[in-house]
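Just below sit the structures, each encoded as C-alpha cells.
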Structure I
C-alpha cells in the first residue's frame, strides 16, 4: 500500500504511475547499471529514460549510460563491451544541503571561526 501511495504522489521515489504505465505500453528494457537504475527506450522511437533505484538523483547515472541517455552514442553499454576510461571517476553522492556538505573556511556554517577583519577595505558610497 505504501509503494502504491508513493507512486501516486511522489516523483522522486523511483517512478510514478504515469511512468509505470508509459513504460508498460511503449518501453523496451535496455539494461541496468551497478546502482540498480533501469534504462528504457521507446519501441520504434527516440525517447530514452531511466527509472532510478530509490531517490531520483541524476548524478548516479554512470558515464557510459549518461552518454547513451543524452544521445551522444547510439549503442547502450549493455550492447557493447563498454569499460570506463581511466579518467572517469566513480560516483560520489551530492552532499549539498546535508550536514556533510562542503563548507569553506570563512563560511558562516563552518565549524571554524571566520578570519578577523583587517580594516583595509573601504566601501564605496554614492557621491564620492
Structure II
C-alpha cells in the first residue's frame, strides 16, 4: 500500500553535498527560502498512513527498507511535506525528524522522479 507519493519538482544547488553525506532533505513547495538551497522540493502529496519501521522508501526504481522513524517525522511529513532520509543503516534516529534507511549508495535524483513510502507487501 502506498502511504505517501510525490514528484520531485526542484533540486537545490547544495543537495549533492548532503547526498555525499548520505542525507536527503525533502520539502513541499512551501519550503522557506533559507532551506531551498539544500532541499529536494516536491509537489506535495497526502500522508495516507504513518511511516513505520519495515516500510519501504522508494525513489524511481530504487527501494530502501525503513529502519527507524523519528518521533516528529510523520507530523513533519503530513504538515510540511518535510522529511529527512538518512541512508545510514541506523535503527535509532539521531534527530526527531529523521527517517533512517538501510546503508546503500544513494539513488540518482532528477526532476520529475516519483518517490514515497509504502508498506512492504
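A value of 91 was derived for volume of the Cα convex hull per residue in Å³; which structure in I, II was it taken from? Walk me through the numbers on the way to the answer.
Numbers: I: 256; II: 91.
This figure was derived from II.
When helix-only ellipticity at 222 nm (-39500 (n - 2.57) for each DSSP H run of 4 or more, over all residues; to 500) is computed across structures I, II, the figure -5500 traces back to I.
Taking relative contact order in percent (Cα under 8 Å, 6 or more apart) as the criterion, which structure among I, II has the greatest value?
Numbers: I: 14; II: 34.
Biggest value here belongs to II.
A value of 0.20 was derived for FRET efficiency 1/(1 + (r/R0)^6) of positions 18 and 90 (r between Cβ atoms, R0 = 25 Å, to 0.05); which structure in I, II was it taken from? Only one of I, II returns 0.20 for FRET efficiency 1/(1 + (r/R0)^6) of positions 18 and 90 (r between Cβ atoms, R0 = 25 Å, to 0.05), namely I.
Using P(r) over Cα pairs in 5 Å bins from 0, in percent, for residues 58-105 alone as the calculated read-out, with 4, 18, 20, 19, 13, 10, 8, 5, 2, 0 as its value, let me know the right label among I, II. Could you put the intermediate results ahead of the total?
On the way: I: 4, 18, 20, 19, 13, 10, 8, 5, 2, 0; II: 5, 25, 29, 24, 14, 3.
Source structure: I.
A short reminder: the numbers here are calculations on the coordinates, not readings from a lab. These numbers come from a predicted model, not from an experiment. Cβ atoms are built from the backbone, for glycine too; each structure is taken alone.
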